[in-house]
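Derivation of every value follows stated rules applied to the coordinates shown; laboratory data play no part. What you are looking at is a predicted structure, and each value in this text was computed from that prediction instead of being measured. Cβ atoms are built from the backbone, for glycine too; each structure is taken alone.
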Structure I
Amino acid sequence: MIPKKIISSPLWIKAFMTGTVIGLIVIISKLAGPKWGGIFATFPALTISTILITVRSGGVEFTRLIAKNVLISTTTTISIFAILCYFLYPIAGVILGTILSYFGLFVISIPLYFLIFNRIKE
């Protein structure tokens, strides 16, 4: 099997696709209410656009190779960040709560990365 050359998509395509997904999430939030909007917002728009872009640039096989890892890592990190924000915003405010949430995400993600990376290598 000859490896397919991966081409880079222009930035405007990535921005358009990400913006479209974010726009759809906002529409869902307006139609279904803030609870459903929040649930859809925690699923990262970048994950969807990344998958669509990799299908276009790297092909279906390449996307299959990375999709599981992308979905696991982004869903995990976004969920951890959302939970940290939920608890830290009332205590520390939006700005400090966001900074602390990013710091907490960093502290939690490092061991998670090595745990997942070691399982993938096996």
Structure II
Amino acid sequence: ISGGVGNDIFYLGVNGRAIGGEGDDRFFVGEGGGNIISGGAGADQFWILTDDPTKLKASNTIVDYTIGTDVIGITNQVANSKGDLTFSGSDISLNGVLIATLNGVNAAGATFVFANPLAS
């Protein structure tokens, strides 16, 4: 899926591909995993939505995460702080499960938000 110009919202399940393009895009990844995501230009948000990380079938790959601009969001049902996560190079794990890879970025330097973004 491609968003183009503007602040786009994407919902991905399993093995999806999404390109945000120009704008402050938000990506919501479900429990399937295996997604490849490119935010493009702008301050993008990449959300991992799961109540149980062991349900993820594969890690999600973010190909253009920008330190200081983009944000990784984790539902606060499974983690409440950066201390709940484990980092190894570009990989982010939660409870021993690899949930995301940030291509070319030391994941420990990423900015994280812990909340329920879909709550009303």
Structure III
Amino acid sequence: CSGPEHDGPSAQPAHGTLTVNGDPAVGANVTLHPADGQNFDTRGSRPTGRVLDDGSFLLSTYETNDGAPVGDYVVTVFWAKNPDAIEPSPDRLQNRYVNPKTSKIRVRIDEGENTLPPIELNTTKG
């Protein structure tokens, strides 16, 4: 048997970029949460990606870089001050984007290849 071993909706390839104050947020974790009460049976898996040196990320739900199921999502971002630390590390973004109930970042995943709109965060006030 080849193919994914999950019963949830199939993942669609998806990638994007994340910058903070114009620079790649290297090591930040991007997580997608179903928006507006949608519920995808992904067996507890949330589509996630880690930002690479060039600011890009690939989403993974069931397998590495497989993407995310079709639907609307709220995006959360956590960027650890020390991403390689064994102990929990504070968020460089002061937890502004970690709560799906308050995050204003939204994306849609459609059938086929998805290039998400750039996520451009700014930590300076005003």
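When distance in nm of label points 7 Å out along Cα→Cβ at positions 53 and 69 is calculated for each of the structures I, II, III, the largest result comes from III. Can you say which of I, II, III returns 55, 39, 23 when Cα extents along the principal axes in Å is computed? Only structure I yields this read-out.
Where does the value 22, 13, 8 come from, among I, II, III, when semi-axes √(5λ) of the Cα gyration tensor in Å, for residues 21-76 alone is the thing being computed? Value 22, 13, 8 for semi-axes √(5λ) of the Cα gyration tensor in Å, for residues 21-76 alone corresponds to III out of I, II, III.
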